[in-house]
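**Q** Below you'll find a set of structures to go through.
Derivation of every value follows stated rules applied to the coordinates shown; laboratory data play no part. Because the structure is a prediction, the values reported are computed rather than measured. Cβ atoms are built from the backbone, for glycine too; each structure is taken alone.
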Structure P
Amino acid sequence: MLLTWSSGFIGARFSIDYAPPLLVVFWRCVVVSLVLLPFVLNALRKASWPALLHNAGIGLLAMAGYLYGVVQGIGLGVPAGLAALLADLLPLGVAVLTATVLRQRLNRGVWSGLVIGVMGVVLVAHDALAWGNAPIWAYALPLLGMLSLAVATLWQKRLPDETALGLLPNLWLQCFVSAFAFALLAGARHSLWPLPTAGFAVSVGWTASFSTLGGYGLYWLCLKRSTPTRVASVLYLSPAVTLLWAWAMFGEPLSWLMLLGTLVCGFGVWKVIRAEAQLA
């Protein structure tokens, strides 16, 4: 899950040189919808309207809300490192919503692990952090995107069995409704026609396969088998994996501070998992 989830940030960085970010995200959703359609038609015909509506709402929050917040924030001038840091606060966002909205008690071990994880993320991303020239309000977009995914995570986990879809139908529906959302957002600025370039094709193919089918698919699969806080906490290690991707693909340098931050993140994740295991 970490490898495929982190691939989304690499895909965004690569694609920004070849096409408008929202256009790539739109076609990413379209491609996944077309590829999965033959495999999910039967399940979709049998699904009830409440099930379809619930999962469509989750998809709009998890994909359209999250991706728009991160991608549009970067497009408006928020530095990619800072946008990624705000998006990587997802474990803390899930925990806060769990405690305040769902009124579920989290022990001190979970909270301390989450705080330690944030400290590790800051250390890992320290060299990439900078203030850009974006409007002040644009810095809220990645944070709102993170909260959108946090709400979708808890909604998905608490979804009644009778309204739950299988993994592939769920992914298809989420991409399908998000494609319409991004068609409105991207179409308001430029044409929705795909660009006839290799860079655009690679960007769409990379994000559709690794980031959507792999990243979101494994995220929902892990969420089905574990708690939201535990699954989200593992994503604290996403910045470190992203930097390894960037080192391997773009030759970006690594540092001892990144290694230290990764160890701190790992310790924070261990504390969360250990604390939740003690409550089980």
Structure Q
Amino acid sequence: MKQVLIKTNLYRPALNLYNSVRQLPQGGRNILRRVKGAPDGQPLPPAKLIFTVAGTTNVEWFLHTGKLAFETIRDVLEKNGIPLGSLGKVLDFGSGCGRVARYWHGQTAQLFGTDYNAELIEWCEANLPATSFAVNKLSPPLNYGNGTFDLVYALSVFTHLSEDLQFAWMDELRRIIRPGGLLFITLHGRYYLAHALDEAQRGEFEAGRPVVVHSNFSGSNACNIYHPESYVREKMTKGFTVVDCIPEGALGNPRQDVYLLRKNG
């Protein structure tokens, strides 16, 4: 159905209608969570913003998966001998409305967040003051100096970029990471062969080529790219060393593959 709506130019109107309906009173746990607030005491984004980044207005899901995503980053780093306390500056690339950024509250690292949706960043700036947020464009550059960050993480960002943009952003993130610094990304991998791709697309994937669906919607959830591991290692991560690869390891972005990369030099 989603692909039909896209082909008939009805996807965005349908999305807006669905968003409006989902914001009507639903009762139950979602309203209760709104009344009680988040367990960490930080503000909750409006339903509209949660839907923009997550495709749902479910507050419980938003909070739970954000926590899982933060814990995945922490656990993969610690598994590879990198405690969170050793990090200085960290960038949440594609920070949305702070689904994961909110869980860095209380950590010693200095957190930055950037997203190309100005409405999301405006909310974050007003409600998550512990993090320094900025708006970026769909294409590089970012307004950070060379070698600024010890860690950049991009959760389900490269899953929605056309191939040319993904290479441009990999170059830009490598620029702003210090030598020996880290990049943590999550991608659509082999799990999606049986769940999202047709026979011809599966053939492309098995041949080691990425499969891009609706590249004209790059930067939105309507665009999806599926990454074979061989392609990631041989083409996508030039200038980095693959420290760890965990198929389906992104607990906060279920079934996506995790890659931890270290900048060479």
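**Q** Given that distance in nm of label points 7 Å out along Cα→Cβ at positions 69 and 133, derived from a single structure, equals 1.3, which label among P, Q identifies that structure?
**A** Q
**Q** Further question: Work out the source of 1.7 here, i.e. which of P, Q gives that when distance in nm of label points 7 Å out along Cα→Cβ at positions 77 and 253 is computed.
**A** On the way: P: 2.8; Q: 1.7.
Comparing all candidates, it corresponds to Q.
**Q** For the read-out FRET efficiency 1/(1 + (r/R0)^6) of positions 37 and 189 (r between Cβ atoms, R0 = 35 Å, to 0.05), a value of 0.80 was computed from one structure; give its label from P, Q.
**A** Clearly, the read-out refers to P.
**Q** Right, next: Consider the structures P, Q: one of them gives -10500 for helix-only ellipticity at 222 nm (-39500 (n - 2.57) for each DSSP H run of 4 or more, over all residues; to 500) as calculated from the coordinates. Say which. Please report the intermediate quantities before stating the final value.
**A** Values: P: -23000; Q: -10500.
Considering all the candidates, the number was obtained from Q.
**Q** Related question: Starting from the value 16: which structure in P, Q was relative contact order in percent (Cα under 8 Å, 6 or more apart) calculated from?
**A** The read-out comes from structure Q.
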